[in-house]
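Undergrad: Some structures to go through are shown next.
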Structure I
Amino acid sequence: MPAAIVMVATAPTLAPGLDGFRLILHVLAATVWVGGQFTVAGLLPTIRTLGDDAPKKVARAFGRLLWPAYGVLLLTGFWNISAVDAKHASSAWNAVLGIEIAVVLIAGVAVFLHQRSTSKVGLAVWGAIGALASVAALCLGVFLAG
């Protein structure tokens, strides 16, 4: 017979001040990193109508927001890890954490290569990998926050 799963409801609580600040910074940076990629991708057809060099100009301007957000994500991500007792975390939680760290690094490398690409194929492939890895990292982060 399968074991019964028992879920116990706990009363929701507010995050303490510093924890709340850390999480706000992390979510804000993720909003810029992930949401910004999809916003720019969605605007790209319109941007292309503004001239041949418009997509590159917009990409450079977006990069001035994108990379600081990625840096904040990395810093607050490690701050998030330091705020939990990983020694007492489940092996599944630790496995997801390891996967998330790898996916975050893949996202950063892919977006970097996308920005440096000079071919349409490179732009498309690295952009897709960067976007998918960014969404995957976001989803994994939600599971880790549990």
Structure II
Amino acid sequence: MGTGIKVDKIIFYDGLCVVCSRFINLLIKADKRKKNRFTSVQSKFAKKYLGKRLDSDDVGKFIVYTSNDKIYSKSDAVIQVFTELGGFYKLFGILKIFPSQLRNTFYDFFAGNRYKWFGKLDQCHLPPKEIADRFIYD
């Protein structure tokens, strides 16, 4: 891709979304092996990378996860992130018994109302210095 950034195990999230930022904080604590990196969809890197892979109208509407050269989005991304964390989190894999269309209907409803229900940040969430190296900014 020419960015010099290894594009594996990256979680793309809406940095202005309160729920998304809390979700990322939870993942940071749960990812004891520090395998995942994070970037907001507002970053230049995310816009360039996702812009080539998703419809531009979709960027920022849902979480995207890259892992082992695959791109996961919406409920598949959430389930994949948790199952790859291992341990107790592997139980999230059971959600795959439900068809992705059904899971994504609930996901889309929640995502479409997240700002109304939980608010929106004025600026992208900034991580503490101790974990800043796990974030991709540009």
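Undergrad: Taking Cα Rg over 2.2 N^0.38 Å, for residues 48-87 alone from the coordinates of each of I, II, which one would give 1.91?
TA: Structure I accounts for this read-out.
Undergrad: Consider the structures I, II: one of them gives 34 for relative contact order in percent (Cα under 8 Å, 6 or more apart) as calculated from the coordinates. Say which.
TA: The read-out was computed on structure II.
Undergrad: Starting from the value 12.4: which structure in I, II was mean count of other Cβ atoms within 10 Å over residues 40-47 calculated from?
TA: Of the options listed, only I reproduces it.
Undergrad: 1.00 is what came out when Cα Rg over 2.2 N^0.38 Å was calculated for one structure; which of I, II is it?
TA: Computed on structure II.
Undergrad: Then there's this: Identify the structure, out of I, II, from whose coordinates helix-only ellipticity at 222 nm (-39500 (n - 2.57) for each DSSP H run of 4 or more, over all residues; to 500) was calculated to give -25500.
TA: It traces back to I.
Undergrad: Now, a different point. Which structure, out of I, II, was distance in nm of label points 7 Å out along Cα→Cβ at positions 16 and 120 derived from, given a value of 5.6?
TA: I
None of the figures in this text is laboratory data; all of them are computed from the coordinates on show. What you see is a predicted model, and the numbers here were worked out from it, not measured in a lab. Cβ atoms are built from the backbone, for glycine too; each structure is taken alone.
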